[in-house]
Structure I
Amino acid sequence: MKLTDILAESSIVADLRANNKTEALEVLVDAMIKSNPGIEKHTILKVLLDREELGSTGIGDGIAIPHGKVPDLPQIISGFGLSKTGIDFDSLDGKPAYLFFLLVAPENSVGTHLKMLARISRMLKNTDFRNKLLHANSQKEIYQIISEEDAKY
């Protein structure tokens, strides 16, 4: 499974503006829900915030990968956000996050969930890929950059 199989262009926020972690997650979930009607915002947001309480998904280097498992979700879905100014996400390195890959999976999809997290992590190890995302200006451009990188794996 490729990331572009679960990431709709309309689930991308090209100019993520938020003052804190909770606001950032709300904006990302709102965008993801537009592409996946019928999904309950409150449930997904609660799962993501509960996961953040266990430990931040801000992994450092300006990257956050908020994720969680939701009961009764029909399929794994994803979203992406780019913050030009950075958002305090309680990252491991103490620095703001700029790139946000959101991943929400059905409760019973442990294998797929872990494989997608690993795929995203592998892609983000590529400095050129991260820099292209940081300098992107639109949903379409971000989706194209992700699609090109996704095709390599």
Structure II
Amino acid sequence: MAKALIVFGSTTGNTEGVADDILKILNKNGIPTEVKNAADVSPAGLAEGYDTVIMGCSTWGDEDIELQDDFVDIFDNMEKVGLTGKKVAVFGCGDSSYTHFCGAVDVIEKKAEALGATVIVGSLKIDGDPEASTVEEWAAEVMRMM
């Protein structure tokens, strides 16, 4: 059976809440899943032992795309994570009033693909407070593609 990892970086708690919701949905459907806060992990070998890696990161900055502080080390060292041959899905929370709404999601997907991962579903970009039904629909799509 496929095993999944959810790794997230969250400042306000929204991205963490979405990560927890996805964890509950996957576990409820019998998919062994672990969730890890980017602040508590090292990039080296992070994806080892997992078939699917779900990454969550909020976006800051109006002039440039700025990833959530705790996620920067993972992004900067993604070649050490071990994403080659892995299935990847990316989500993020943001504010559509910013120029680069959820831009972190786009750069994470692009880098993961460049490192040999397969992005299995379109990204989930959440504007403001997450709606449970939106997260559930996206998680269901992720499960179908795992």
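We did not get these values from a lab; they are worked out from the coordinates using the rules stated. None of these values were measured; they are calculated from a predicted model. Cβ atoms are built from the backbone, for glycine too; each structure is taken alone.
Can you spot which of I, II the value 1.00 was calculated from, given it is FRET efficiency 1/(1 + (r/R0)^6) of positions 97 and 121 (r between Cβ atoms, R0 = 30 Å, to 0.05)? Please report the intermediate quantities before stating the final value.
Working: I: 1.00; II: 0.70.
Answer for the origin of the read-out: I.
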Could you figure out which one of I, II the value -13000 for helix-only ellipticity at 222 nm (-39500 (n - 2.57) for each DSSP H run of 4 or more, over all residues; to 500) was computed from? I
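With volume of the Cα convex hull per residue in Å³, for residues 17-56 alone computed per structure, which member of I, II shows the largest figure? Mind showing how you got there, number by number?
Details: I: 58; II: 68.
Once volume of the Cα convex hull per residue in Å³, for residues 17-56 alone is worked out for each structure, II has the highest.
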Assign the value 1.5, calculated as distance in nm of label points 7 Å out along Cα→Cβ at positions 81 and 105, to the correct structure from I, II. II
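Could you tell me which structure in I, II was used to calculate FRET efficiency 1/(1 + (r/R0)^6) of positions 89 and 137 (r between Cβ atoms, R0 = 25 Å, to 0.05) as 0.65? Please report the intermediate quantities before stating the final value.
On the way: I: 0.65; II: 1.00.
The value was obtained from structure I.
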